[in-house]
1. Here Rg and Dmax of the Cα atoms in Å was calculated and came to 16.1, 52; which of the structures 1, 2 was it taken from?
2. Looking just at relative contact order in percent (Cα under 8 Å, 6 or more apart), which of the labels 1, 2 belongs to the structure with the highest value?
3. Can you spot which of 1, 2 the value -13000 was calculated from, given it is helix-only ellipticity at 222 nm (-39500 (n - 2.57) for each DSSP H run of 4 or more, over all residues; to 500)?
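What follows draws every value from the coordinates through simple rules; no lab data is involved. Values in this document were obtained by computation on a predicted structure and should not be read as measured data.
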Structure 1
Amino acid sequence: MARSRNPFKTPVIMAEEGAVFMPTTSDVFSKPYLGRAVRDVSKSLPETVVQGYAPYLPFALEI
């Protein structure tokens, strides 16, 4: 791969550990995790997938 025409991945921005996610709808909590598979991250291997899943801990944030 390092010797291919373009060995670099496309940057993927992911949430940091301990990040606070404030959803606009309640349907995002239908599963015990948040996230999804991210495709199109590698120019040299189009079938590459990054797994972007994390369990969540719901809490009430008072502002």
Structure 2
Amino acid sequence: MTQDRVFIFDTTLRDGEQSPGATMNHAEKLELAEMLDDMGVDIIEAGFPIASEGDFEAVSEVIEA
């Protein structure tokens, strides 16, 4: 059986900060995660929590939201 559905997998919160000068604070990350969810994104890669304590906290907050 085939599915007639496209799943959206977003890596903005994880890869978006890999560009020089592109950083987000916790509030911005939460806001972006909420917008992605509101748009119906199926899978959101919230970040790379092992990278730093700040990333761990941000990913944890996104998961809770």
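1. It must be structure 1, since only it matches.
2. Across 1, 2, relative contact order in percent (Cα under 8 Å, 6 or more apart) peaks for 2.
3. Numbers: 1: 0; 2: -13000.
Matching structure: 2.
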